[in-house]
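Asks: Next come the structures, one after another.
Read-outs throughout are calculated quantities, based only on the coordinates presented, and are distinct from any laboratory measurement. As the structure is a prediction and not an experimental result, all values here were calculated from the model. Cβ atoms are built from the backbone, for glycine too; each structure is taken alone.
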Structure P
Amino acid sequence: MDVNGRDLELIGALSGGLALQANPFAALGQSIGMDEAEVLARLQDLRDRGVIRRLGVIVRHHELGYRANAMVVWDIPDEKVSEIGKILGAAPEVTLCYRRPRRLPDWPYNLFTMIHGRDRLSVERALAAMAEREGVAHYPRHVLFSLRRFKQCGARYGRAMAAE
């Protein structure tokens with residue numbers, strides 16, 4: 001894929017995040033000498049060409065008062081994991097849902113869902129209600145609460161990409 005220097009500059013600036021303000025793309029453009037229209041046009045072009053797929057948000061849950069974070073691992077029959085994954089991925093309680101291979105004999109889990117709450121009890125209640133509502137309460141699962149918090153950041157790109 002052909003990506004020019006200005007596109008790389010935009011991608012590098014974007015990797016630092018968007019300003020929390022009314023016109024974040026205008027502020028982003030101003031930082032690298034582009035107007036808002038050019039930023040939006042270049043981002044659309046990069047997306048159309050498959051250079052970027054999406055823009056995502058990193059939410060710092062702890063700062064929002066969500067102190068309990070649970071990875072719920074599920075042992076779902078392989079022939080049902082795609083179907084159940086779509087169901088749980090769409091559930092409002094779930095912020096992240098993905099499939100991973102089992103690591104038998106010690107790790108039978110193949111579906112991972114993340115649930116955040118203000119405390120452990122609220123997460124446990126939300127999980128129980130969701131499992132019942134979505135018809136998955138009978139599947140084996142294990143709840144893994146976070147004990148430590150690590151810094152989250154998105155991918156970082158910059159001018160070094162131009163040399164590749």
Structure Q
Amino acid sequence: MKFLFLCTGNSCRSILSEALFNARAPEGFSACSAGSQPSGQVHPLTIKTLQSLGISTGRFSSKSMQDCEAFQPEIVITVCSSAAQEPCPLYLGKALKAHWGLEDPSHLDLPETEKLAAFQATADHINRRLDTFFMLDFAHLTKQELNKEIEKIAEIA
């Protein structure tokens with residue numbers, strides 16, 4: 001099952017989601033991330049957060065949705081409100097879609113140590129949602145049931 005995590009800048013929340021998903025994904029599951037208006041760089045505190053979790057960061061980059069076209073995701077999750085409101089490219093038409101909104105820690109005006117703590121809190125939030133996702137009984141869910149379960153996961157704080 002292929003997931004695409006979308007955000008506007010693809011520098012923080014979507015990258016964290018991709019990395020955490022792939023670090024935990026069972027065989028046959030993978031994730032990619034992209035931005036509707038990619039910033040062109042991964043936020044340095046995203047890198048620090050992932051490194052603190054023991055996740056290799058060398059392969060991450062800020063990408064556009066078109067850069068992920070060949071990936072052909074089955075599920076598209078928007079993690080910021082602006083990306084949720086934007087039309088998805090035609091190649092995403094058949095994918096299940098849900099919105100797992102997350103606050104953006106990169107825009108906080110805080111000292112770096114506090115800001116890094118906010119990035120960690122965002123990663124923890126993503127992991128709580130992934131805990132629930134990976135507990136689903138995929139073999140016995142219809143596409144509609146899976147879609148409802150994915151939408152319910154958005155309510156996990």
Structure R
Amino acid sequence: MTELTPELAATIQEGFARRDRANMGPTIAFFEKLLGEHPDNPYVLYEVGGSYDTAGQEETAVGYYERALPGLTGETRRKCLLQYGSTLRNLGRFDESLDLFKKACAEFPESDSLRVFKALTLHAAGHQDKALATLLLVIADKVDSAEIKRYEAAIRGNAEYLAGL
């Protein structure tokens with residue numbers, strides 16, 4: 001069963017609410033047990049991966065994210081793409097991370113968090129100009145202040161220049 005029933009969603013939320021980032025063992029155990037009860041459920045696979053990821057076990061997390069992604073939709077899919085791309089970056093797999101973020105940003109063009117984490121990958125991969133350009137566009141698109149709006153054209157022009165370097 002690959003759906004997210006209200007009962008399963010509530011159980012997932014319960015496990016997530018009890019999470020202690022300093023001691024992820026109980027959370028990993030909780031979600032591994034839940035996965036045993038709901039084998040191959042993409043929403044549970046995602047939570048298991050996220051738990052391993054938070055625990056610093058990125059290599060283990062990758063497999064769960066990869067198994068979860070084909071069955072995920074909506075906001076959970078967006079979060080999984082972000083976490084998977086970030087994990088690939090943390091593992092030094094910059095080209096894979098950038099490719100994933102490019103596709104994720106195309107799939108979820110309204111997602112500011114995807115663009116910010118793409119910028120982190122660009123920076124880690126040595127593309128500082130493109131990273132800064134990406135962040136400047138997030139600022140121009142989302143910061144609603146008189147000062148930013150006054151200089152929006154200049155911010156966008158600088159972003160375009162930096163992206164072209």
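Asks: Name the one structure among P, Q, R that percent of Cα pairs over 17 Å apart, for residues 94-141 alone of 51 was derived from. If you can, show how the numbers build up before the last one.
Replies: Numbers: P: 43; Q: 51; R: 24.
Answer by label: Q.
Asks: With Cα Rg over 2.2 N^0.38 Å computed per structure, which member of P, Q, R shows the largest figure?
Replies: Numbers: P: 1.32; Q: 0.98; R: 1.18.
Top value of Cα Rg over 2.2 N^0.38 Å goes to structure P.
Asks: For distance in nm of label points 7 Å out along Cα→Cβ at positions 30 and 54, the calculated result is 0.7, so let me know which of P, Q, R that is.
Replies: Numbers: P: 3.0; Q: 2.4; R: 0.7.
Of the options listed, only R reproduces it.
Asks: Next question. With distance in nm of label points 7 Å out along Cα→Cβ at positions 22 and 126 computed per structure, which member of P, Q, R shows the largest figure?
Replies: Numbers: P: 3.3; Q: 1.1; R: 4.0.
When distance in nm of label points 7 Å out along Cα→Cβ at positions 22 and 126 is calculated for P, Q, R, structure R comes out on top.
Asks: Can I ask one more? Taking 13 as the value of relative contact order in percent (Cα under 8 Å, 6 or more apart) derived from one of the structures shown (P, Q, R), identify that structure.
Replies: Numbers: P: 29; Q: 25; R: 13.
Computed on structure R.
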